[in-house]
1. P, Q: which one has helix-only ellipticity at 222 nm (-39500 (n - 2.57) for each DSSP H run of 4 or more, over all residues; to 500), as calculated, at -1500?
2. One of P, Q was used to compute mean count of other Cβ atoms within 10 Å over residues 40-47, and the answer was 14.8. Which one was it?
3. Compare relative contact order in percent (Cα under 8 Å, 6 or more apart) across structures P, Q and report the one with the greatest value.
4. Tell me which structure, out of P, Q, gives 4.2 once distance in nm of label points 7 Å out along Cα→Cβ at positions 56 and 232 is calculated.
Structure P
Amino acid sequence: MKHSEISIVIPCHKEAEVIETNILTVNEYLRGRFERHEIIVVTDGSPDGTADVTDSLLKNRSDIPLTHIRFAENRGKGAAVKAGVLGSRFETILFIDADLTIPIEELDEFMSALGQSDIVIASRLAPGAKFEEPVPWHRVLMARGFHLLQILILGNFEFSDTQCGFKLFRRNIALDIFRRITIRRFAFDAELLFLAKHLDYRVAILPVTVRKDPRDTNVRIVRDPIDMLFSLLHIRWNDLLGRYENGRR
């Protein structure tokens, strides 16, 4: 049985090497499982030609329901995902990382879980998660440290892996949350889940398989953790000032 419809949001920064292949992979998967779908690629000031590759595919493959939102300058992953979500059309919304290290095939289980939830998020730390290769030690250290900071600053103890780039939403829930989001870079996931908890939305957490990606990560080992710390403090400050209350259920 096919599902009705879905919007897929793919934020991109320096993904020229893989973006065409991965758009084709996502499109082929969705064609067999949804009556209607759209793929929204948001290129975030990419200096490597990611936007040009996406434009070329948009021009040459009219059979793919592809939308390209192009940022001239880098604004951050959070800003890119927000633009894609707010520009989407369909009743189910998924955002994924462009490298597909979390394979699109995981969506089958996520759609089932959405029947009893408002949001379904992937976790690389949940029981049952699998890795094609060991995670580099610095990534593990960053993830554990960021989780601890979230507990201390936001109380997000339920979410051991906020940063995994595979999250599925009911449309009304996604719009409610993303209209409130203020963080433009990597810590936007923490704000997203802080708001989900704040607004009493039901969040399901599923383990996923993590594929190998031999390319360099876009995460900056020194700068990004500092940015994340200040972002968490900004989220807490917003909450204390009541800036998230507008439109609360």
Structure Q
Amino acid sequence: MKKIFSLATAAMILLLSSCQPEDKQEKVVCIDFDEVALPEPGYQHQMPYVKNNLPLSFGHSYTFYEEWGYDSWTGFVLSNQTDTETPGYVNQYSVASGAAASGDNFLVFFRDSYDASHNEIVFTDASEHLFKSMALCNSAYAYLSMKHGDDFSKKFEDGDWFKLTISAYDVNNVEIGAMDVYLADYREGRKELLNTWKTVDLTALGKANKLSFEFSSSDNGVWGMNTPAYVCIDNIVYVEN
């Protein structure tokens, strides 16, 4: 049966420490993305992130349009960019905190509203694992857009919100749980706009074969959501079987 949890009420966002479990006896895998050498500053958007010897796939698509001379991507890409001041799309690979949660690298997730086929983290060996946690932070692009507004998105005011929904699926592609994480929350007198890393406890979702990621916002137009559909991810922890 599908379970839905809200981090706004469940107190399941914890302060980040490191990509290590509290229980040192527990057999876990900690993915901090730091084994890849990137330029400083740099990003890897033309290819998916691959963790050696792990059957874990991160959704990714890259297209170069030769006739127009530009490229596009969607899904998860590796980055170490930390520019917290430059607004707009040109700064889409930076994290609002100004640093990775640990080490140097982190993932940037972008969900293309026209192509949702690359918004998943999947165990390709058809196994199921208990995801313990992951660290989340707004991208600098989304953070500055919500804080100040831009040509496409409004400055957030009372009543506005931006959230990430993480859904878990078993090996039969049946949804077993979902969790909402508010990346910005201006409801009921709150003024919360995430620009520090927070570790999200995922254990309530149960053992899953894959996680999918979706965004929603109070700022929408005729073409859909106006808020930039980005979030940064670091320190993914799951239990070995």
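Rule-based calculations on the coordinates, nothing more; no lab input. Everything numeric in this text was worked out from a predicted model, so none of it was measured. Cβ atoms are built from the backbone, for glycine too; each structure is taken alone.
1. Derived from the structure labelled Q.
2. Q
3. Q
4. The value was obtained from structure P.
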